[in-house]
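Visitor: The structures come next, written out as structure tokens.
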Structure I
Amino acid sequence: MFKSSNPMLAKMDNNIAEGMISSAPMTVNGTITKAFVLILIAAVAGAAVFYEALMGYTDKVMMIMGISLLVGAVTGLAASFLPKIAKFLAPVYAFCEGALLTGLSLMLEGQFPGIAVQAICGTMLAFAVMLVLYRTGAVRATEKFRATIMSALVTILILYLINIVGSFFGFQIPFVTGSGPMSILFSGIVVLVASFSLILDFDFIEKGQASMLPKDFEWYGAFGLMVTLVWLYIEILQLLAKLRDN
């Protein structure tokens, strides 16, 4: 049995037994194709938000970001627990995240010109490096590696939750929200964890093909990969903002 560190790809145990096999099997190429479709959908949504911002509709952009945040969270959670309907929810999630990330990027662009392009390039570079490391076998998705990434993910999630709840009471963790050396180090570590999570996503997709999971799991694999890339982009964006704020 295999699992991914990405929470969106971890709900597999109850489905693999059913997946032997009721339709054409999942393939790596099919998953990659669907991942590109999701990225294209996100890009279209981003272009629409960029156009609205260019026209000066700031209030409309903020409203779109709010709706996208809510709908994206709901569809993301639903798809993670219901893999069989990921093919319907993944495009909605991609559209929402494309709109949300574009709005967030535009907000930071006003303060740090060029930061969005840097974040996009950084995300692409991290993806390429992790893919090379995985394909060459330099980094393997061993059980120890999975456990390490999972522990790091849980720790990061707890810190973020404490910070969010604390913000309602006037308390925030300095190295999570600040821009000092410790905060930059923390963001750097989070970027590394997000990057190495891609290794386990690649491993899931490859083993999904080997296990002959149903064709619909291509959407699930593509969706999980999209979730990791969104997270990685946000963390790189945040790291760059901290570095340029000094």
Structure II
Amino acid sequence: MKWRTFLSLLLAIYFVSNVVFGLAYAAFGDTALVDTSADPTQSLFVRGFFFSVQTFATIGYGTIHPVGIIPNLLVTVESYYSLLVNALITGLVFARFARPTARLIYSDVAVVAPYRGMTGLMFRLVNGRNNQLIEVTAQVMFSRLVAENGRPVRRFDLLELERRKVSFFPLSWTVVHPITPDSPLSGLTHEDLMRADAEILILISAIDETFAQVVHTRTSYKPGQIRFGKKFVSIYREVPEGAPISIDIRRLSSIEPAEE
């Protein structure tokens, strides 16, 4: 969840809670809440709402106070409720700050292209944050439906990769599964993947160097996102000799026909 959505949800919880308790206070009548300020609030709901805000946030100006057993019991209920809500929200906010998450940007498509005298399944990714990732590990699984005893069963196979782990995340990483005769993808076409409702499942694990904690991210490719006979264009920019190497992330998903 984005921070904007998360904070909006928290504000909505606070607002709705105070509206509900404000209506409850107003339901007890004018004598349940006494406003001793110089300019007393005439609206019972507005008076109850602001008293609820003060109780919820433990402000306690003292100008509005409950009178009677029932209003004080409602104050007790709101006090317990506010303690629980504030504790839970504090924990959630702390967890969002304390637990890092990886933001890897994956290519929109995967390709099956010529690779070292055979073919290989490839996709590539870049780091979307300035945080350095180390000990980056990739796991790629091939999921598809197969017939067993006359009924379809989903099977998962772990695909062998050219390089499963890198110690330091480079500018970009092209993950390659060589399609050898022993590979579950050997001999399969795009139509075969469609019929089998296939999916390439990807899990990336790494250590965030800033927080020294393990982070995970995952994605997948369906048959409609796998291009046969294509290859990725170079993501590296042409720079003068001696200049720093850089990449153009706009080319991350760019492909071109593969040369046989």
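Visitor: Given that Cα extents along the principal axes in Å, derived from a single structure, equals 52, 40, 36, which label among I, II identifies that structure? Intermediate results must be reported in sequence, preceding the final value.
Guide: Numbers: I: 52, 40, 36; II: 88, 63, 29.
The correct label is I.
Visitor: Match the computed value 3.1 of distance in nm of label points 7 Å out along Cα→Cβ at positions 74 and 154 to one of the structures I, II, and report its label.
Guide: Numbers: I: 3.1; II: 5.0.
The structure behind it is I.
Visitor: Using helix-only ellipticity at 222 nm (-39500 (n - 2.57) for each DSSP H run of 4 or more, over all residues; to 500) as the calculated read-out, with -9500 as its value, let me know the right label among I, II.
Guide: Numbers: I: -27000; II: -9500.
That value comes from structure II.
Visitor: When relative contact order in percent (Cα under 8 Å, 6 or more apart) is compared over structures I, II, which one is greatest?
Guide: Values: I: 38; II: 16.
When relative contact order in percent (Cα under 8 Å, 6 or more apart) is calculated for I, II, structure I comes out on top.
Visitor: From I, II, which structure was mean count of other Cβ atoms within 10 Å over residues 106-113 = 21.6 calculated on? Let's see the in-between values first.
Guide: Values: I: 13.5; II: 21.6.
For mean count of other Cβ atoms within 10 Å over residues 106-113, the value 21.6 is produced by structure II.
Visitor: Of the structures I, II, report the one carrying the highest value of distance in nm of label points 7 Å out along Cα→Cβ at positions 170 and 186. All intermediate terms of the calculation are to be shown ahead of the outcome.
Guide: Working: I: 2.0; II: 2.8.
When distance in nm of label points 7 Å out along Cα→Cβ at positions 170 and 186 is computed for each of I, II, structure II gives the biggest number.
Visitor: Here Rg/Rh (Cα atoms, Kirkwood Rh), for residues 42-137 alone was calculated and came to 1.44; which of the structures I, II was it taken from?
Guide: On the way: I: 1.06; II: 1.44.
Structure of origin is II.
Computed from the coordinates by the stated procedures, all read-outs in this text should not be read as laboratory data. Keep in mind that this is a model prediction, so the values were computed, not measured. Cβ atoms are built from the backbone, for glycine too; each structure is taken alone.
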